[in-house]
Structure I
Amino acid sequence: MRIAFYAPLKPPDHPIASGDRTMARGLIAALMLAGHNVKVASDFRSYDDGDAERQKQLRDEGKKLAQRYVRQAMRNAARPDLWFTYHLYHKAPDWIGPAATAKLGIPYVVAEASFAPKQAGGRWDLGHNAVANALRHAALVLQLNPTDAECVLPLLNSPGRLAPLSPFLETATFRGPNRQQSRAAIGRSFDLDATQPWLMTVAMMRDDQKLISYRVLAEAMFKLARKPWQLVIAGAGPAEQEVRALFGPFGDRIRWSGILPRGQLKQLYRAADLFVWPAIKEAFGMALLEAQAAGLPVVAGRSPGVASVVADGKTGMLAPEGDADAFAEAVKTLLTDPEQRRLLGRAASRRAARENDISVAAHLLDRHIRRLTGAE
């Protein structure tokens, strides 16, 4: 099948790394693995931070792009059989896909959509209504975050148009060489003390829920100040100064890596002893899945999305969201029990390979697409 792919929040070739970009690229890879021909339909970003006039400009530009895309597709013998939009919400609506697919008469599919009724009449009312219209038009909505289903489902013509899709990645690339090789290399790179447990976290540094998570993490680590540990923080962003201030009192117990190349990040996952991230309002957290694929147990904040990725007590430990005391207690439990860390890490790697590998997603996506296009 020929598939037009679009990510209104962040196109797959965006220069700044993020979980959103990773998943967009992953979806393209999974669709291609299933044998489909995927082309990015547009790199138009519809994201807006709450400016009503800007939203109108984005809407008008999106409508023009939809008309242009339809004209080009109608002239092209290899017109798409299906449109696939990734990540739809009120701050980044899809102004192109619904209009284009209505004209072309092809199925419109959305992966990861959220709809917040409380946004009606607010700063993003235009985008809010656009998301509602897009979801009503969708032939299928694939939900990576189970939390979103409650508000999305009433907008669909039938419950059968909503289907789960587990977050995924190429798990084999995270297993790599043996742990001791990775540990030796990372120890040298970050001047870490091999006699202490190595903690790590990976997250962008933005003044939103990410910064709140960093605050909870810093508070939790203060409660463990008397325990031996070192923490490598991988990430960057506009709130980096605030994040560094939060962890400044820990001195040389913290290692700042910035944004690591993928190869070195995977090496860090394999070398560390524990991944820690409070995950405030995370949809699911790609870094949590990456860590487990590498055999690294995690401590995270509990939410339905995160709980769908981390099996509490089996592949890691979950603490009530935002509860620094409970988070610290979970970290303490695993800091002092290397055997439990080992068992959780092994279970995490096996579970990721079984449930979250790209091959699993490719098979599921292919089945849905062939049903929608009548190619079964």
Structure II
Amino acid sequence: MILPPATIGMLGGGQLGRYALVAARLMGYRTVVVDPDPTAPAGKVADTHVVAGYGDAAALEALESTCAVVTTEFENPPAAVLERLAATTLVAPAAAAVAIAQDRVAEKAFLADHGFTVAPYVPLPTDVEAAKATVEAPSILKSARLGYDGKGQVPVGTTGELAAAWDGLGHVPCVLERRVPLDVELSVLVARTGDGRTAVFPVAENAHAGGILDVTVVPARVDADLAADATAIAVAVAGALDYVGVLAVELFVSEGRLLVNELAPRPHNSGHWTLDAARTSQFEQQVRAVCGLALGPTDMTVPAVAMGNLLGDGWRDGEPDWGAVLGTPDAHLHLYGKADARPGRKMGHLTVTGAEPGAVADRARALRAAAFGAR
């Protein structure tokens, strides 16, 4: 076990890192974050913010000399950087696991090779005509790397559109994936320690808008057997990766079948509800997992909770009016401290707790609309 007051290093300074470092500091750890943005949210709460690129030699030397463990809060840290750090410092999750999760071609192949069901797909570059024959339209062309929140994704309505879609993405490596009939989207957060202990949060139900997570509801409104199967899949994926930390496994339910969609090697947007409605937050769980501590209990403290993302679009007419949210006893506001409110940028989230999933989801949407609509 890595015990306080040891130092935890964090690659990446976004809101996921911010909450993880807050949890670490409350537990008595020292913290260092490396991020090139001097205004990064996690940098504002860390003991030390090294303002540098992720491959900067001096920054890596600072992590190696001070940290008992280094983790990450986003899925795209250079795998070579993690491998270098791992030569002298404990790194969790390991570079090999992150490398798989940050490349859709590698991720799909890994999942298929280990017996997990995914939507029909084919990697590109390959013969475009062969790809059309393998994955019928409608489908979606996804860049293999650096695609998130709908970025790097092009719908392909007919097979004739594939060549133009790939041209538009610059012929970068991609995955062409069949667009399957969608019953509901789910995610499962599983925490795993280096010696294989696991803890799983209740299954979350997710709704997206424009490729970006919009609202998460917990517990998911699916039958118990399906939720149990989703949980078992997430645990098995984490084990196959030999994963250490919190892993988000995103799943489609298509005509009653569970398909693994994507993996996120870090705490996840759909787990923000755990800050206000779980006995252990996903961020404290991340600290516990990478430090080899006992994993905390994951049961909910309320019957139902909904989380609504707050995107920069809501700031177009100025600062939102948070009066309705903060005037509601069972609503919680979280703002990330980002100065630049751009369209599509995650500026914060709100949660609403209550007795029934559908009701809390409706109230979360209504409170968000009130904040964005009132000036």
If you rank structures I, II by mean count of other Cβ atoms within 10 Å over residues 240-247, the highest one is II
Re mean projected area of the Cα convex hull in nm², for residues 168-207 alone: value 4.7 computed from one entry in I, II; matching entry is structure I
Identify the structure, out of I, II, from whose coordinates helix-only ellipticity at 222 nm (-39500 (n - 2.57) for each DSSP H run of 4 or more, over all residues; to 500) was calculated to give -8500. II
Top of I, II by FRET efficiency 1/(1 + (r/R0)^6) of positions 176 and 288 (r between Cβ atoms, R0 = 41 Å, to 0.05), largest first: I
With mean count of other Cβ atoms within 10 Å over residues 312-319 derived as 13.1, matching label from I, II: II
Which one of I, II has mean count of other Cβ atoms within 10 Å over residues 80-87, as calculated from the coordinates, equal to 24.0? I
Out of I, II, which has the highest value for mean count of other Cβ atoms within 10 Å over residues 16-23? II
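A short reminder: the numbers here are calculations on the coordinates, not readings from a lab. None of these values were measured; they are calculated from a predicted model. Cβ atoms are built from the backbone, for glycine too; each structure is taken alone.
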